[in-house]
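What follows are several structures.
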Structure P
Amino acid sequence: MADIFALLLKVSLFNEMTENKIFYTAYEKQKLISLEKFFISTKLNSELNAYAINKNLGFIYFLLQKNDKALLYFDQAIKVFPDSKKQMSFNPSEIYDAMLGIYFINKADSSVRQTLLLKIKAEPEGNKNAEDYLILAKSYYLSDDMKEAEDWANKAYAINSKDFEVLRLLSHLNMLNGNNAVAQSYTTEALKNIQSNKEQSEIALQYAIYYLINGDAATAYNNIEIARKSLTDDPCTLCDKLIEKYIIINPK
């Protein structure tokens with residue numbers, strides 16, 4: 001099992017990855033193939049419970065980037081998951097997360113939403129994850145379904161009222177709906193919960209765009225510069241694009 005977790009860590013850190021391709025050493029690849037053979041043999045001999053076998057085969061094929069096979073075994077694992085033993089430390093959330101990773105890579109938006117809904121339904125009480133609700137909200141927003149987007153964003157807020165991304169999305173959705181006072185209250189809360197320079201930059205750029213829409217180029221420019229200064233180690237490409245396309249700088 002340690003070999004699988006070590007390789008999953010490799011994936012999570014994006015080491016040696018290019019265009020969603022994962023490269024393994026000869027030893028790592030041989031280890032995965034050996035594990036594949038072991039679990040297939042175990043499945044045939046019924047030496048382990050069906051959930052463990054299908055889950056591990058799913059992760060092995062996921063790591064080998066045989067995504068169709070991975071999804072097949074993940075689906076089988078979920079079907080045989082022992083619901084009577086569900087608890088915070090033992091539930092199928094990690095399987096749903098792996099499936100989501102595959103669907104994100106394939107840009108399968110409807111499958112992302114369907115899987116998130118199943119994951120949320122399967123989560124034990126007291127172990128709800130605001131990020132799952134937030135991803136659903138963003139997915140509906142990108143599909144122009146503002147009602148569902150706001151509903152799921154509000155559910156995320158009910159779980160974690162201090163999540164910066166949740167607050168920022170609720171601010172934006174209310175701004176779009178013309179609820180400026182409500183939007184500003186969410187922005188105020190978002191500002192209180194900034195955890196990084198990146199988040200500082202994101203909120204500054206969000207409001208820079210609002211100011212541009214309202215024709216206030218001077219205030220927009222000030223926000224763009226705040227965003228740029230926040231990203232001390234990275235260039236702000238969006239900052240440059242906004243200034244180049246929408247702001248005229250008068251030389252002194």
Structure Q
Amino acid sequence: MIRITIALLMLAFYLPAKATDTIWIKKIQQRVQPFERRYLQYTELKEGKVRLSALLTRKAIKTSYGGSNSLLFIQTYQFEKGVDRDSSFVNDETLLPLAYFTDIQSEGHREEVLFLAEQVHNKVIYKDSTTVFEKPAHEWFNGVVTDDIISSLPMKKGSVFAFRAINPGKRYYEYAVIITVEGKEELLIPGIGNLSCWRIRIGDEKDGVLEWYTIKEQIQVKKQARLRNGTTFHRVLIAG
């Protein structure tokens with residue numbers, strides 16, 4: 001369910017760029033260092049109540065894939081009942097995708113996606129059947145690691161970045177991600193304290209997703225998106 005929500009966020013809010021000075025990103029120049037962080041994800045309902053969604057653990061590991069150096073990004077969503085996981089292998093220097101694997105217990109399927117030279121090979125494995133389909137290859141990013149791409153950008157107030165991405169697997173689609181650095185902001189994170197952050201908007205001013213990254217290390221500490229049903233999605237960094 002969490003992956004559906006995030007996919008809908010990307011489809012609804014990541015819009016084509018209008019700014020003439022937008023910097024289109026095709027390869028990442030700044031390397032991402034290994035890390036492990038935990039986040040609480042919850043939804044604020046229209047009547048003010050809060051519904052807990054998942055405990056998210058994100059980690060990046062240096063490894064190898066296909067005989068070359070790579071980074072492995074692992075996301076684990078722990079629900080009240082069950083766990084969903086996805087693993088993204090990317091080129092160590094550019095963050096361009098190599099492979100993507102999931103185990104989505106909440107929906108009863110697994111995904112295996114290979115980013116090959118001429119095609120994106122998608123396999124969705126259910127309990128009693130398997131679906132395979134292919135799409136043309138592009139030098140586009142895996143949208144699952146959007147947060148990590150953003151964390152590697154040279155942030156400055158007023159900067160606008162963009163890149164093309166793929167949502168791989170069962171709900172395959174292609175889209176553009178538009179990122180605006182709105183400025184600096186002091187943010188209070190419970191259990192951590194006040195942090196000096198870059199305030200980032202993904203999408204347009206009316207409907208965009210807001211994210212906050214620390215100024216010094218550019219670590220994502222919060223994500224917030226108002227959904228069209230009137231609820232608000234939150235992701236907040238947990239201490240330790």
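Given -2000 as the derived value for helix-only ellipticity at 222 nm (-39500 (n - 2.57) for each DSSP H run of 4 or more, over all residues; to 500), which of the supplied structures P, Q does it correspond to? Walk me through the intermediate numbers first.
Values: P: -23000; Q: -2000.
Among P, Q, the structure yielding -2000 for helix-only ellipticity at 222 nm (-39500 (n - 2.57) for each DSSP H run of 4 or more, over all residues; to 500) is Q.
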>> Going by distance in nm of label points 7 Å out along Cα→Cβ at positions 62 and 190, which of structures P, Q comes out largest?
In response: Q
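Comparing distance in nm of label points 7 Å out along Cα→Cβ at positions 46 and 174 across P, Q, which is largest?
Values: P: 5.8; Q: 3.7.
Once distance in nm of label points 7 Å out along Cα→Cβ at positions 46 and 174 is tallied for P, Q, the winner is P.
Suppose you compute mean count of other Cβ atoms within 10 Å over residues 54-61 for every structure in P, Q: which one lands on 23.5? Each step should come with its number before you reach the end.
Values: P: 23.5; Q: 17.2.
Only one of P, Q returns 23.5 for mean count of other Cβ atoms within 10 Å over residues 54-61, namely P.
On percent of Cα pairs over 34 Å apart, which of the structures labelled P, Q is highest? If you can, show how the numbers build up before the last one.
Values: P: 34; Q: 11.
Structure P gives the largest value of percent of Cα pairs over 34 Å apart among P, Q.
Compute relative contact order in percent (Cα under 8 Å, 6 or more apart) for each of P, Q and report the one that scores greatest. Please report the intermediate quantities before stating the final value.
Values: P: 8; Q: 19.
Sorting by relative contact order in percent (Cα under 8 Å, 6 or more apart) in descending order puts Q first.
Each value in this text was obtained by applying a stated rule to the coordinates, not by laboratory testing. Since the structure is predicted, the reported quantities are computational estimates derived from the model, not experimental observations. Cβ atoms are built from the backbone, for glycine too; each structure is taken alone.
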